[in-house]
Structure I
Amino acid sequence: MKTPALTSLARTWIALLALAAAAVAAAPAQAAFPGTPGPIAYSHGFSSETETTGGIYIHGPRQSQAPVSLTSDPGDQSPSYSADGQKIVFSGNRDAGSHNSLHLYVMNADGSGVTALTSGEENRDLNPSFSPNGQKVVFDRMVGFGHPHIFIVNVDGSGLHALTEGAYSDYDPTFAPNGRWIAFTSNRDHDVRTDRSDIFSMRPDGSNQRVLIDGPRNESEPDIAPDGRSIAFASNRKPGNNIYVARADGSHVRQLTHSPECHHRECFFSPSWAPDGKHIAFLGLRRSSSDLQVMRSDGSHLSDFTETGTEEEGYGSSTGPPSWGVRAR
């Protein structure tokens, strides 16, 4: 999806199409709106020798609850809830004649009423996030083989315009719960040779763009806590790829998961806060599986919500990045 460093979601989709198996490292950022925890939405795909199936699923919020299928198109991905829990925006390639494109769609939280939000033969629209009032959606778009940039659009499809531009890659946008700023990932600030991406902030009109979390390697996939005071994100600033939390101003970074390396061990991506701020859902990625996991916001009591795997031939199932919604009201 991006140029110098593909987002996890892009790696996920490429892996699913290729193999599909499981290499899903993640990406969508999505706003964590305050409320009572409801279901966790995520994409799930399965590949056999003859076909690839999948779509958007919801699970929980309790581990004992069974997953429920909302859509049946294997191209559906990047789900994100509205602040009231009644709508889900997601990315997919449902448009006839646009097989190389990805567009945004909005549906009711039960999977009904799917409507297209964006279009374009060469556009790849990913990682959507609702504004707190539900009237706008921010997302990243790559046109052809260019750099992805942040766009915003009204929920009726009008008012589409870019918030960022330039010869760099901007992606993974998410609204703060108060709607006053947007966090996103960009590769525009190379402090050292190994620095590939940092987390930035800007106002909803694209102004006041500045570095928020500046790391030595890859800082990405920001998700702002429902109280607006903390940011969860993924980083490989230490060996492996893990989930971290920082204050909203980027200070006091704390590591929550502790994978030492990604080749033989599990790595972690795509954090998503629970609406009450007490837990974080995220993606665990192994060489041949990807799982939805949940831990407390201090990094304790980690548990697997899904277990997926891949056969030696390369066929199997994979789980995509989560979005934790509020209980619909």
Structure II
Amino acid sequence: MSKQVNCPQTTLFCGIDVSAKTLAVAVQQQDRPFQQREFANSAAGHKQLIAWLHKRGAPVRVSLEATGIYSLDVALALDATHGIDVAVLNPKLVNRFAQTLRRSKTDKADAVALAEYSLRMPFVPWRRPRPVTLQLRAISRHIATLTQLHTAQSNRGHACGSSAAVPRCVREDIKRSMDGLKKRIARLRREAIALIQHDVEMAQKFRQLHSIKGIGETSAIQLLGELASLDPEMTVRQWVAHSGLDPAHQVSGTSVHKPSRISRHGNSHLRQALFMPALVAVRFEPYMRAFYLQLQARHKAKLQALMAVARKLLHAIYGIFKSNTPFDGAKLFPEITIL
């Protein structure tokens, strides 16, 4: 038997498949057929959607996938409306649920699956992040994008510099592009720091992050940009799952026994933000380094060990945020003794 949430019979269950330009919407009341509509993914389209949902005069539970900027605005609009509760779901979680219901994958089928999720599964309302945390996340992600572009241009410049076939004008243009990107990154970092310093809570967390060996200013901005908007009620296990650093085991009977790996079913921005601090920590933070070497001694691959360090680092950040105390490697690794 399918699991039903405990809701009044009049509750309207809604699923929204979000794309860049459109919202495919499916609604259902218990034991009644689906109704489907499509709206523009714009401010005007959001108002039309809300008016259409309100016509039924019933409380609404909406499920939609977290698809970055495309889903954020509609989630904010729905969350600000009386009588509408919103759940913003991990896309891979929804996909696993939808595979039990459908054979085809279309926008309409996805919307129906999301409506079914609202009806059948435990409903966890989305907590609206503070505007300042959303601003910091947008800035930190743009810094990360520009940094990747700068790295790509740097690699290209290095390759062109060693080739006699590349004319001087191309090499100079690549250098100008790199200089421009470097200035833009520096300006955005200043904007991020100013934003953080004007918020007491974020300023304190930024100092805590920056105090951990391996987390420099840029990494602290990126990590705070991803972590500050998370639900404060989340547990550390949920943080790890959100980052996609939770281990995925593949064992079945005696024939299937594949090496464990990280699930990657989470926030790739947070995962990337943890990579460089983990790389630095295994060199300069004594407890992290000892843990890393222990894993290698147990025949773990270097990348596996590094991902385990990143996971431990996330545990450490969670701990210092919750307890409001400085990082202490001895507490994080009580089984390790540093001479």
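Just so it is clear, none of the values below were taken in a lab; they were calculated from the coordinates. The structure displayed is predicted, hence computed values, not measured ones. Cβ atoms are built from the backbone, for glycine too; each structure is taken alone.
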**Prompt:** Out of I, II, which structure matches 54 when percent of Cα pairs over 17 Å apart, for residues 175-246 alone is calculated?
**Reply:** II
**Request:** Could you tell me which structure in I, II was used to calculate helix-only ellipticity at 222 nm (-39500 (n - 2.57) for each DSSP H run of 4 or more, over all residues; to 500) as -18500?
**Result:** II
**Request:** Using Rg and Dmax of the Cα atoms in Å as the calculated read-out, with 23.6, 75 as its value, let me know the right label among I, II.
**Result:** II
**Request:** Match the computed value 21 of relative contact order in percent (Cα under 8 Å, 6 or more apart) to one of the structures I, II, and report its label.
**Result:** I
**Asked** I, II: which one has distance in nm of label points 7 Å out along Cα→Cβ at positions 79 and 239, as calculated, at 3.7?
**Response** I
**Request:** Please state which of the structures I, II yields 19.9 when mean count of other Cβ atoms within 10 Å over residues 263-270 is computed from it.
**Result:** I
**Request:** Name the one structure among I, II that semi-axes √(5λ) of the Cα gyration tensor in Å, for residues 87-190 alone of 21, 19, 10 was derived from.
**Result:** I
